[in-house]
Structure I
Amino acid sequence: MHVLETIKSFIDKIFQPPIGFLDLAIERIQGIQLVTAQGLDIGSYFAVFGDLPGVWQMVVSSILLSTVLLGTLLIFRSVMRMYYSVKEGVKWW
């Protein structure tokens, strides 16, 4: 039984630094979660557009929506380019 305890303590010594690092990461993520749980009030930033007539509000919202859509497509395109580059690199490796 003394050998079993020695092996357990040896394994605990090996895995203690990664476990400590993961515990610290969990604490940090939970701390961040508490701050972001409040949410963002973007209405205060876009309150300026609330004074515009309804047609202009639709124009502004369409511009913002198209900007987000184009940004998403650009990010998707760059991710796919990286994927195909890695795929070609691995193929000839």
Structure II
Amino acid sequence: MRGELIRVLSAVEEKANELKMDGFEPDLVLFGKEAYEFLKAQVNEEFGGEDAVSEISGLKVKVVEEFGEDAVVIDSKVLGLGLGGAKRVKIIKD
């Protein structure tokens, strides 16, 4: 459904903007396996086809199976160098 795709896009953009306001430069979204499959289904339903999703809201997409139904927006250049640089997003709502 279009509403679910808009919700996911809005949530990712919101977390990216929060990181920017904290002085970071988000460049990557790490999706859990289930979250990625959900996103892919929404995109393919909206635009047709069976293509993989490699970018969302200008951020590269990678899959990290352990994140499950969540995604994490990160600034890959500073992650692990100190506090901050990442924001978690709930993709699949219960």
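Annotations for the structure displayed:
- Which of I, II yields -12500 [helix-only ellipticity at 222 nm (-39500 (n - 2.57) for each DSSP H run of 4 or more, over all residues; to 500), calculated]: II
- When Rg/Rh (Cα atoms, Kirkwood Rh), for residues 41-80 alone is calculated for each of the structures I, II, the largest result comes from I.
- Read-out Rg and Dmax of the Cα atoms in Å, computed value 25.9, 81, structure in I, II: I
- Which entry (I, II) yields the derived value 9.6 for mean count of other Cβ atoms within 10 Å over residues 25-32: I
Where a number appears in this text, it was derived from the coordinates with a stated rule and is not lab data. From a predicted model like this one, the values you see are computed outputs, not experimental measurements. Cβ atoms are built from the backbone, for glycine too; each structure is taken alone.
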